[in-house]
Every structure is written in structure tokens, then in C-alpha cells.
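Take a look at these structures.
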Structure 1
Amino acid sequence: METYDFFIQEEGVKSRIDQYLATQLPFSRSRIQKLIEEGYILLDDEETKSNTKLKSGDEIVVEVPEAEEIELRPVDIPLDIVFEDSDIIVINKPKGMVVHPGAGHHDVTLVEGILFHCKDLSGINGALRPGIVHRIDKDTSGLLVIAKNDIAHQHLSAQLVDKSMGRKYEAMVHGIIEHEVATIDAPIGRDPKDRQKMTVTDVNARHAVTHFQVIKRYREFTHVICELETGRTHQIRAHMQYIGFPIVGDPKYSLRNTPDTQGQLLHAYELTLIHPKTHQRMTFTAARPAIFDAFIEECERRSE
């Protein structure tokens, strides 16, 4: 890991930290902002924000993680295709599969399977994330849409921004939620104690809103539907932990003992979008995985 150390003198005073570092480092300003967001850039030993103004005597320490060589290759794997035409593919992703390659992930990814299936995908998100409009976590199952061309990608991305794309999840959480419906409106940022986790914080955080409603309460658990208004990394997982009802089986956000659920019981069961070419509003659904159903059946049995 490369490390850079800067002490601010007159030439840097009153500059934004991201602007200043863009003149000092061989990286783009957006890359610097990403490093700040992920906690790799510290100002006087504290995490900071991209728009922080510098003062004389400030110390900036920049740690740049080593880049990992990643090869993207088409791979013939089974795909659960819910819908496909010349513009989009809607996939029901299984639990345990990573959406696209990244540092530390060397298993076959969903993108590699889709590349084998259809060869051409949108290139807007770069060589390692072709066609990817939005993601779901490795151990979350369910629906996501892939763009086959750049026009489709732009339309779908705009729907995420203006919130016309709907995404609903089913989850099992620890504890008994008393409210029938509620909204969690709390900013999410990188956890300063663990860079692989997200947390509710005011430091380098982004606006995040999750709506949820209770389906059924059991002796120790609650079955809920969560609807995303925003789409931050680990949003539902971090938000449910924040209010004291972590998702069952979540290896990062739940410290409570549960049966082996092969990851968190979180399933993206409904996806609503406006087709980029026909402008038709379309809703897709996907049934829960068997291990999710088995957990519900066990909860029902214990409640009798």
C-alpha cells in the first residue's frame, strides 16, 4: 500500500481537500473523493469530507490500496432469466453469487455468466461492470436488471435517480417489531472501525431512506417487506441493525446466534421499472429461495 503525507502551508490554505490533493497526486479528483469516502485519507488523524477546507498546519495522510489484476471472462453457468429482450435482462440472482468481479473475489460472477449468454452489454460502467445498473449483495438473492446497450443503461440509471424504479425486499429480522409500518431516514457511510461495513453516520455519509412493513411476527423474529427509496451499499442491512432488528444470518451486521441460513435472509422479490424503449411500466417478481421458506416454516412450527 502506497502512503503519502502532506503538511499544509500557505499554498493550500482554504482549498478543498479533494481539489488540493488532485494537484498533488497522480489520481483523478473522483478517485480521491472515493478514497476519502472509504476512509483511506485522514486529516489530522481523523476521517474527513471531500469539501473540507484546509488550514495552515493540517496534516493529510493518504493510503492507496494496491490495485488487483482482475480478468473478466465469459463463463457458461445456469442463469435464472425472468425477462429478456433486445434492451434488458432481468435476472433472479442466487444467494452466494457476486454480481461483478472485485478485489478479493475470485469466484465466477453473475456478469461473467451474462457475458457468455448474450455477448454484448452496456459499457457505461466500465470493463469490469458491463451492463450493471444496480447491485445486490453476494448473500442476498433476487432480482436485478442488466442493460444490453448504453441507451437502456442511461434510462434505467435515470429511474434510480428519480425514484421511478421500485425495489422491494423480503427479510427476516431478529426481534419483534411493534410498528406495522415505518420509515428509516438515516445517512449511511463507511464504518471507520471496519471499512468493509457501512453504518449510520454523519461522516462522509449519503442520504438513505428505507421503508418497511411487517408481514408477520413470530416468537423471536419478524418477517418484513423493505422498500428502497435510495440504494446505498448494504442499506437495508445497516438500517435494520441501526434500529435494533438485524437481519437473520447476516455475517456482518448481526451478532446474534441463528441456524445456518447460508447468509442473510434478504431477498429482492419485486422489481418495477419503465422499459427504456417501449416506456411500458413493468413489474417482475421472484419467489423466495428454499432456505428462506424453510426458516419461515420452522418459525411457524415453533409458534404453534
Structure 2
Amino acid sequence: MSNTDENLEPASEECPPDKVVFDEERGEFICLETGEVLEHHVVDQGPEWRAFTPEEKERRSRVGGPLTPMVHDKGLATVIDWRDRDASGKKLEPKMRLEVLRWRKWQIRARIQSSVDRNLAQAMNELERIADLLSLPKSAREEAAVIYRKAVEKGLVRGRSIESVVAAAIYAACRILKIPRTLDEVAEYTKAGRKEIARCYRLLLKELGVGVPIADPIDYISKIGSQLGLPGKVMKRAAEILQEAKRKGITAGKDPSGLAAAAIYIAALIEDERRTQKEIAQVAGVTEVTVRNRYKELARELGIALPLQ
């Protein structure tokens, strides 16, 4: 861990890793069992100041935010904000405010120069919009941004609408991270049609080699159950039903949303937390016929005796 090899001491074979501690005052790694100094003069890579609260740490820090793929320049460029205040927090005078406005315009123009920058800037805004409407976590947004950047590098966006490729990248990210969002849900918030998004999604899988796991109906249970206001015991029973169905090979080749909806319908009947097929179908984004067919199939194949409806 030191920058020079001469500071390294041969580690004793009797010192297990969990017994080695770091003495910050001396800059030494010490074995608690033998007392042996394994390494000394370790360079402290942290800041020279101390902070005892998150607010104090943020105030004293002299670095910018972390790199993020969700900004077209990955957050490397500085931004002149719109508060019109100086470093001490005082409002700028009208003459200086006009000067700062001119700086801001040129700064925005300087950040976006090439066609790739313009494409990424537009795409990241679109990605943020769709992700907000779908209530996606930051991890999914970053994964979708990385996929879209790879598509731009390979020239897959040329000749296709930015919106459809962004939507396909978001759907792929949701599949990779096992976030229960269907293609229909993604298409609902875009002007591009479902077929166009599906075509772009298949293109991304083929050209980028994106490894997407098979959709698991169990991942949809918590989403459907929470929207229906069902208790945890119902969702647990529905997951057990689907696990048994997977072991028997019943789920292969069937829509995961439909299977999850059917399992929740059966579990709600068993736990006396009844919901109509229409309610469940609307939340799951499938038809009542799908729920009816799937629940009858699951009950028959798994030998589940349903209470009188």
C-alpha cells in the first residue's frame, strides 16, 4: 500500500488478514497477534482537513461531483448556475448580471460542440424524462446511459430516432437489473411505437452483446402487490406458487406479468384478501382473459384447491 517497495516488510504467515489493523497516527499496519509491523510510512491519501458532520464535509471539500454517464460530458465541465450571486452569496449588480448571462450562454455553447455531444445531450434529457415517469432508481438510469453511449460509439443511433433507442436502452437496463417494467410501460411514455422500441431493443442485444437475463415473474410480485395494497403474506404465498411452478417447468415461454398476476390472484383467494381479476389485470398490464387462463393452469398443474369464489 506504500508507494515505495523499501517500506514493505515481509508479512508473517502467522498473521491472518482479519488480525491486521491500521494505526492512522503512525501510518503503520500492525498484526494484533504477534505485534509485528507489516508496513510503515504509509502515505495518507485523504484530505488534510477534518470534518465531523456531512454539512461540514461538503462545505470544506474542494472537488466537484463524481463522474456520471447521465451527463453528455460525464460531468467534467463546470456549470455557471442561475443564482446570480458571487462567492460570498451577495446578489450581483445589474451590469455584472448581464455580463454573467453572456458568459453562461458561451459556456453552454462551448460544452456542446460536436454532433455526438448534441446527440448525447438530447438523449440524456430524454432518458431522465422517461426514467422520472417510470420512477426508476439511479442505478437503472446509469445502466441505460452506459448502454446508449455504447450504441452511439457503434453508430447504431444513425438513421433511428433518439427517443426509440433511449427507450430500448432503458428497457434493457430494467431487464438487466431485474426491475419490473414491461415494454408496454416504457412505450407508454414515448412517441415511438412499441414495435419500434422492440426493434431497437433487439438491435442493442445483437450488436452490443448485452447479457439480459430471462424475465422472472417473481420480480413482478412486489410491484403488483403493493399497487393493490396487499399484505406481505399474500405476496409471499404468490412467490411460493411461482417457485413451485418454475420447478415443474410451467412458467417457460409465458408472459411473466400474466403469471405474476395469476399467482397473486390465487394467493389472495387463499389468504382471504380477495381482489377481482379485473383489478389485478389492470395493475399488471394484462387482460382478464390472461389472468383467468393462467390461474386455472397454475391451480390445475400444482393441485391447488381454491376456495369458493
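Nothing in this text is a laboratory measurement; each read-out follows from the coordinates by a stated rule. Quick caveat: nothing in here was measured; it's all calculated off a predicted structure. Cβ atoms are built from the backbone, for glycine too; each structure is taken alone.
Starting from the value 21.2, 73: which structure in 1, 2 was Rg and Dmax of the Cα atoms in Å calculated from? Source structure for this number: 1.
Once mean count of other Cβ atoms within 10 Å over residues 215-222 is computed for every structure in 1, 2, the highest value turns out to be that of 2.
Here distance in nm of label points 7 Å out along Cα→Cβ at positions 119 and 159 is compared for structures 1, 2. The highest value is that of 1.
Between 1, 2, which one scores greatest on relative contact order in percent (Cα under 8 Å, 6 or more apart)? Greatest value across 1, 2: structure 1. Quick check on the output: 15.0 is mean count of other Cβ atoms within 10 Å over residues 135-142, derived from one of 1, 2. Which one produced it? Only one of 1, 2 returns 15.0 for mean count of other Cβ atoms within 10 Å over residues 135-142, namely 2. Each of 1, 2 could give helix-only ellipticity at 222 nm (-39500 (n - 2.57) for each DSSP H run of 4 or more, over all residues; to 500), but the derived value -16500 comes from 2.
Out of 1, 2, which structure matches 3.4 when distance in nm of label points 7 Å out along Cα→Cβ at positions 23 and 199 is calculated? Derived from 1, not from the others. Among candidates 1, 2, the computation of volume of the Cα convex hull per residue in Å³, for residues 15-174 alone that gave 227 used structure 2.
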